[in-house]
Structure P
Amino acid sequence: MIQRQQIVLLVLLLALTLLGFLISFSSGSSQLGFREVIAQFLNPSPGLEQQILYELRIPRSIAAFVTGALLAMSGVIMQVLLRNPLADPYILGISGGAAVAALSAISLGLGGYWISYAAFFGALFSIVIVFGLARSSHNWSATRLLLTGIVVSAGWGAVINILLTTSANNSVYSMLFWLMGDLSVSRAGFVSILILVLGLLGMMYFARALNVLSRGDLQASALGVNVPRLKLILYFTASVLTACAVSIAGTIGFVGLVIPHMLRLLGARDHRVLIPASLLLGGNFLMIADSFARTVIAPQQLPVGVVTAVIGVPVFLLILRHTGKRIRE
């Protein structure tokens, strides 16, 4: 049974998400505050305000929410799959493959959807490489998968450095912005939203099995869970969620690492609660971070990945300190 406290947490996160959307819609270099946004929703009137809201801010806010939700859910899955509290969506080299493909597209002068498509298929290519190498000896395990991912990620890092040092100066700026995470021209299409919804439904279906798997493979097997099959599903689900997030906004750190830990400290240890809560809080966190990124030095904009790192580092250190106190007690 889901406890009442956890239901209250989900309701509060839903309310916080609605507030986050309102803040995101109202943030930017143009003067368009809460009152004007609400007025446009209640009584739309053609003009500059409507154009800014519907053509710029709403699509960007949706992209931020979807990206944050994808990364947070992927982080939850990776931490269960690898049984490592430091696991995040990028730990298996997925972002490296996406980055190499996206930077290659930028260096060729491509833009827009071509970069997103390149990043997505580059991430899928990296997924296949890591899984293929980890399974090469038919001795697939979380440790082998982790080590393979780290090595592949290091290889992609070398290729990224080569691309940065050999590309024209006018391309390097765009490459660096992409690598730091950028939502300025991001859009979450129907496919991205569909992947998010399917990922949520799939993980809710396996939520009870995740609760058991988090206690160990032996206990999960003893309780009737097909551990190898479940781990395979978790790997590809987390990988596709991460690939989709990277294709939307580039590499944005700390969302998939910090959000699951924050929710566990708030009492959301049951994956039937943790998964939807991570979706809501992850999406809301990235929307607020993006709002800050486009207002702190307006009209200039910061890469949203810089803001998530500035927020994520002290938050994660506080989580570690709190966890250490609990262990000593």
Structure Q
Amino acid sequence: MPTRRRALLVVAVLFLLALVSLGAALLVGSYAVAPSEIWAALNGGGDGMASGVILGLRLPRALAAFACGGLLALAGALMQVLLRNPLADPYVLGVSGGAAVGALFAMLFGLPLLLLHSGAFAGAMGAMLLVFGLARGDGSWTQTRLLLTGVIIAAGCGAVVALILSIAPEQTLRGMLFWLMGDLSHAATPWPALIVLGACLLATLPLARDLNMMARGDLIARSLGVSVARLRWLVYVLASLCTAMAVTTTGSVGFVGLVVPHLVRLAVGNDQRILLPAATLAGGALLVVADTLARTVIAPQQLPVGVLTALLGVPLFLYLLSRQPKGAQGGPA
């Protein structure tokens, strides 16, 4: 088990990596800028063209990518504790499907960007409330019941998405597909996602001790005085809120919430007091790097960022599974 000093060192390294990834996102692009121009632009000076590119395009997009990567990683870590399942991720409970339905309906009717974001957020939160309400049933709320309900709701949302795509006019179909694969080109303002990320992280840190107990089982948690039902509800709402905001801002970006908590857990252990902020930093840095690659690999054409996260995440997750010893639990414990 990693020592606390090592865990804090890993968090510090991840913080530096996050700063480096943001700096690289400002530096790299079709329009060449020097580090001195970036510094001048951030301080309110510099050349008009360079300042416009940095402050108007690259900085908002990089901050949005960091916020959404952090949101997805934080939601993934919370979901894995909530369901005690190493394969749980932010999209497993249908929240992403609900957001997709809301956003694609807005695109189908040609609504402006603000209403597109509002529709995605409303769809995500509606799916969350639907899953939570149906999973409670007669009050016997369990991880298995929640997971099965979420899978069914996600399948239903997937069917609605397929229906919308089949009837969508050709001129809007490309935009819909890019949104479904993850697209940060329309992330004009990162502040809502950053505010939600900060608020959710601050809200989860006081719950970290109880989450450590819940990861060991409901019976142990109850014996140590944890209100398991209340904690489940709080964790589910926070994870769903994180997912809803991330999907609203970037579209569907897979594997960040699945792989990042695994990697961070290997480095810092399973103490949620360290794991949650570390996963947030790692997820943010990963999505910033992926988005920087997405807009520069075949520039001026841009790739969907969700494609790159999947290409990175699939082999990495298979490698993690191959390292898993036989008979091990593999999930939060």
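Throughout, read-outs are computed from the coordinates displayed, never taken from laboratory work. Since we're looking at a predicted model, the values are computed, not measured. Cβ atoms are built from the backbone, for glycine too; each structure is taken alone.
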> Given that distance in nm of label points 7 Å out along Cα→Cβ at positions 39 and 167, derived from a single structure, equals 5.8, which label among P, Q identifies that structure?
Replying inline: Q
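Upon calculation of distance in nm of label points 7 Å out along Cα→Cβ at positions 127 and 183 from the atomic coordinates, which of the structures P, Q produces 1.8? Could you put the intermediate results ahead of the total?
On the way: P: 2.3; Q: 1.8.
It traces back to Q.
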